1. Ranked by volume of the Cα convex hull per residue in Å³, which of 1, 2 sits at the highest value?
2. Looking at structures 1, 2, which one was helix-only ellipticity at 222 nm (-39500 (n - 2.57) for each DSSP H run of 4 or more, over all residues; to 500) calculated from, given that it came out as -25000?
3. One of 1, 2 was used to calculate distance in nm of label points 7 Å out along Cα→Cβ at positions 54 and 78, giving 3.9; which?
4. One of 1, 2 was used to compute distance in nm of label points 7 Å out along Cα→Cβ at positions 102 and 166, and the answer was 2.6. Which one was it?
5. If Cα extents along the principal axes in Å, for residues 86-133 alone is calculated from each of 1, 2, which structure is the one that comes out at 34, 22, 14?
6. Comparing Kirkwood radius over Cα pairs in Å, for residues 46-141 alone across 1, 2, which is largest?
7. Comparing distance in nm of label points 7 Å out along Cα→Cβ at positions 126 and 182 across 1, 2, which is largest?
8. Using relative contact order in percent (Cα under 8 Å, 6 or more apart) for the comparison, can you identify which of 1, 2 gives the largest number?
Structure 1
Amino acid sequence: MSTNALARVAYREAGRATVCEVLYGPNVLKHAVIDAEAGEGEVVTFSGMPLPIDCRPPAGRRRGEQVGVVPDKLIDSHGVFAYAGIAAERIALRNGRFDPVDLDSELLWTRWFGAARRGREELARMAKLIGLERPAEQFYTEYCEEAERLLGPVWSTVEELAEALLEKRELKGHHVDRLVHGEEVLERPAPPL
């Protein structure tokens, strides 16, 4: 795999990891990894369907109290998370982080349809679990645009994560938590033996 192609994978997964932190907070991300041989990467969370920060009860609410999670908001946040890799790669392209390319053709939404397959399928599966419709064949540009908006203010963190992924190939969630939220973030407590 070329250095350029691996850098694209690193930026994709760094973008997904950063958006995961922004939407879901610390102690949700299990790890981010890139595979140089396969030319792929992934961001894994501890829960298959983490609850976004804005769907959680405010501080002071008692456990067991009804919160009222809005299904559309839950799925939309997962859509933004699923498409965040594409958003990060598009920003990196605009910032000249890869070998020179024809930006006009590279940034056309139709060029990203194939790259979004996994995100579209993941989004459709999650939506079906809670009774919403998100067709696996539909490309959601609004999710990419929202991910780009979220990544803009924290772009230096995405670049830091991408460099770390290129160097180490895997980052544990608590490392990403600290990079995004600062050193004071507590690690996930160890499970009982």
Structure 2
Amino acid sequence: MNLINNKIIAIIAAIIAFILGSILVISIIFYFFGYPLSSIFQHQTYAFSGILVGVILASIVYGNRRKELAMNLTQVLDDSLDLEIKEEDVKKVINTVQRIPPFLINVYVDKDMNAVESFKDQISKYKSQLTDEDKIIIRRILEMPIPELQNLLNKSYLKTNLEQFKILAEPKSEAFLTLNLKELKKILIEEDN
């Protein structure tokens, strides 16, 4: 199955997969058991099974987009950081980034807010789970000059089309990034020394 480039196309393909998959499975089940489709309300369990299969098909179709995003971002990070980064780790990053609405990032950037302070406990818990390889990658990113980091964020945006990366790559985000990277260094690097 080809990977899906465009988010809109991925969503449309997932919806079509859901509809067609549900209809096809429900029709097959009803044909197999000899029930007329008009009795769908009397056999809701079978109809629900068909809908469940449709949901699974839709998630597989849309999941291909997430895999492609991870592959593209992994390539950018590998090239830029000169490190080998696992695609599974990049998928986790993408999941986290996608959960943060772009408007919220804009609010944090516009007010130069210390986002790290808000998530200090979660970051500390995450830190205890880091491998030595993870620490090397994080250190490399945290010690990048801001223009270089923003260039990396822009490349990430161009490869993934995630608005969150675009916002952070803009010049207005420089002060926000400077503050938050400094705070992250305190928690993730300086506390170990």
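1. The maximum falls on structure 2.
2. 2
3. Matching structure: 2.
4. 1
5. For Cα extents along the principal axes in Å, for residues 86-133 alone, the value 34, 22, 14 is produced by structure 2.
6. Going through 1, 2 one by one, Kirkwood radius over Cα pairs in Å, for residues 46-141 alone peaks for structure 2.
7. Of structures 1, 2, the maximum of distance in nm of label points 7 Å out along Cα→Cβ at positions 126 and 182 occurs in 1.
8. 1
Bear in mind these aren't lab numbers, they're just calculated from the coordinates by the rules spelled out. For clarity, every value in this text was computed on a predicted model and none was experimentally measured. Cβ atoms are built from the backbone, for glycine too; each structure is taken alone.
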